[in-house]
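Several structures are given next for inspection.
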Structure 1
Amino acid sequence: MKQKILLVDGHSMIFDWEDLASLHRRNTAAAREELIRRLTGLQDNSDWTVAVVFDGTGTKASSDGTPHGIAVFYSKSGQTADSIIERLAAKYAKDHEVTVATNDRMERTTAEAFGSLTISGLQLSAQIESAHSAVQDTIRRLRR
């Protein structure tokens, strides 16, 4: 069975989810951290290996490694998160089951051309909620 990789367009998700969009208006870093926290829960309770990519403002592309166990990437100045996601999708789609989470139609089309599956922000939110509910159900069963 192929490893399942989920590539997340970070800002696409933040701006799609009202609570994170509102938080982003007050504190960009806090919104990113909350998204990372939610994605960590998804990775911990699913068979996906998760990477999230944000548009950055630095002079070179960077990675925060694996805080909370997921890979976090920031694009360099003049580069978009989309270009990093496209590069990762192209690299891994041949040998892995890659899913790209974005609301950007052009990005979805490009990712699909590389052989990736795509999901919207709404679908990703449902996946996160489903994983959270499954954990809560398991905890309730164990407490009985």
Structure 2
Amino acid sequence: MPSLTQTLPNLEADGPCLRVTVAITSAAEEAFSKEARPIPPPIAVVALIDTGATGTVIQQGLAQQLGLQPVGAAWIQTPASSDVLCDKYAVRLSFMDGLMTLDTTVIEAPLRGVPIQCLIGRDVLSRSILIYNGNIKQFTICF
């Protein structure tokens, strides 16, 4: 089981953040190729592991950069708002420099006032092991 361990000097203040790549799915790559459309390059983002988020969220605008079409919609609640309708997209998330990839559905929503472009929610965390060791400012995630 691949794992990533990071020690962050401001773990308590910033939370468990890691680099993630957001890309189109394998199925979308095939469709783009059949249509002779250029395959958009993956987008590297900073993601926050958020055990309070039911679903994984990407920053508003990332889906457009990847040329994606919505696959559904979801009503979300945030600490600052309630009943916000957001589009859902099929994407490939890549962790640990491609050591672990996962095709999944994400919600696109504005992530304002934070230096991240993705929230890793419990939908993805349900496929992993997460260890948060605040005493030594370290977290480990295993897929």
Structure 3
Amino acid sequence: MSERRKYARYPVIHEMDQPIQISVGREIIPGVLVDLSAGGTALLTYTNIPLGTTLNLSIALPGLKTKDLSGSIVWVIAKGDMWRVGIAFTHIDPIDFRHINRMAFDFNDCEAKLALGVTDVCSAKCSYLPLCQKPVKLAK
């Protein structure tokens, strides 16, 4: 199956101890980021958010703190007592867009090099480094 996404994604699920707050109207819903791209995100939540719902959120992760983002729910999958939801961003600051895109590029570049057997892939210039949990990560 070919990739249909316009923007590369990268995983962020290991940040489960740092949920994000999603604003749907006047209601605040906690969620946990699963992956992120410049065009949207997937997250887990204990609240079923209907398709088409517009929402606001901001993201604060190691190496990334966005301005307010707006988005729309484009898919929902029930996962037991949780829901996995896909959000397409409808508004994102251009600087945040470039930063998220760069992190995705760096993550995917590293993955490709590791798949090819390259052992010296880690760099202090990598924008994904603050989120990285790979064994090859530079000792800091």
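Derivation of every value follows stated rules applied to the coordinates shown; laboratory data play no part. Everything quoted here is computed from the prediction, not taken from an experiment. Cβ atoms are built from the backbone, for glycine too; each structure is taken alone.
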Ranked by distance in nm of label points 7 Å out along Cα→Cβ at positions 33 and 129, the structure on top of 1, 2, 3 with the greatest value is 2
Output 27 (relative contact order in percent (Cα under 8 Å, 6 or more apart), calculated) maps, among 1, 2, 3, to structure 1
helix-only ellipticity at 222 nm (-39500 (n - 2.57) for each DSSP H run of 4 or more, over all residues; to 500), calculated, reads -17000; among 1, 2, 3 the input was structure 1
